[in-house]
Structure P
Amino acid sequence: MSRNAIVTGGTRGIGAAIARCLKAKGCTVAATYAGNDEAATKFTEETGIKVYKWDVGDYEACKGGVSEIEAAQGPSDILVNNAGITRDSFFHKMTPQQWSEVMRADLDSVFNMSHQVFPGMRARGFGRIINISSINGQKGQMGQANYSAAKAGMIGMTRALAQEGARKGVTVNAVAPGYIATEMIRALDDKVLQSITAQIPVGRLGEADEIGECVAFLADDKAGFITGAVLTANGGQYIAA
């Protein structure tokens, strides 16, 4: 799969696993990040994947950043919208800032990035946009009204944009991970971790590499008949119709 890919939020956690997996499949990969320079430098040293720093919630920054990437590696064939944040709070205590920060980083970013590459994909007759949603965008989660809304919105956008790209060879799909054994999740208190695992029928957390393989499957040339889909990867914790 010799394609050019961009992975947002691609230097840590699930994003890093996606970037590594796409590179292993033969793609030329660029990873974006927002703030952790140390992690980004380490990621590049370990993988050889070039990294770019900007705020994906900023449209003009995305425009300039994608132009820089495409000048270096060529037109984008694959975009993985993985970047996101959480600002958890019960709704009656949630501030407008907590709401808007999550919407900007998790949902506006999908528009900002997709808008840069979608026209070129249509013109060339090939494209893969893969949006990393969440189990909580499917079922909702107490204390995450902002995050759940953003991730659900991502699914709605996936289904709408899929219809616009289909006849031009551009597929748009989503992956909705459940609880994945990232550094953040593993740092939870043991009792909390056990209570989460107890809700997962397969009896364990997911691995970031498993999400990477889901993305690689949807990005492949042979996945052209799959569009507007949500690939649920949560160990059976939530089974969507």
Structure Q
Amino acid sequence: MPLLGEQEQQIVRERLGNLTRDVEIVLFTDSSTVIAPGKEPCIYCKETEQLLREIEPLSDKVSLVVYDLANEEGKAKAEAMRVEAAPTIILREKGSDAVNIRYRGIPAGYEFASLLEDIEMIGRDGHGLPDEVVKELSELPQEVILQVFVTPTCPYCPQAVRTSHRFAYASPKVMGEMIEAQEFPSLADKYHISGVPDTVINHGAQRILGAQPVSAFLDAIRRAVGATA
């Protein structure tokens, strides 16, 4: 049974119908039947792959590559692309080696809109950030990791996810990652996530609660870099 009905397919087809750049979706899934100690089971691997396979034919500018963490090729690719868990989705312009726009968990519910907007950003629209913001991000003294914890039913979460991904698209020094808190409860517990969106910066150096504006993200990044410099 398809995850996208005819109406949803038509909406996606129209939104992605005028992309000008080729977008590559890289999915890491896991078909393992034995779960390693300390790892979360991949609850929605099959559904995530199905969703992306339904999106791929709706635009001739979108292509999907799938790796399985259960085999050696998948493990090697995961190590090279800094992937720790499945399902993980990486979005990038085709031909690029970028790995800094990613989703850990299925982009369902409100996060499906984030996924489409990211494809549009990479394939046509660009990040839309002011030049002074791009300059500041490009001059960061170290990598900044933005881990945005979300749930599918949170209407405010996509704004935080999109800000992190716009920053990541603007600068290779930023990694923006959506994390579906219910799929990765151990990680959510580690950072004491009690509400979403909650953006953890550089593994806890700073955090941003709620859907804050770009200026708030920049301020928190400055503090995080200062705290870890």
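Coordinate-derived values only; no laboratory data. The model shown is predicted, which means the values in this text are computed figures rather than measured ones.
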>> Of the structures labelled P, Q, one was used to calculate Rg and Dmax of the Cα atoms in Å, for residues 59-106 alone, giving 15.5, 47. Name it.
In response: P
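helix-only ellipticity at 222 nm (-39500 (n - 2.57) for each DSSP H run of 4 or more, over all residues; to 500) was computed and gave -11000; which structure, P, Q, did it come from? Could you put the intermediate results ahead of the total?
Values: P: -14000; Q: -11000.
Clearly, the read-out refers to Q.
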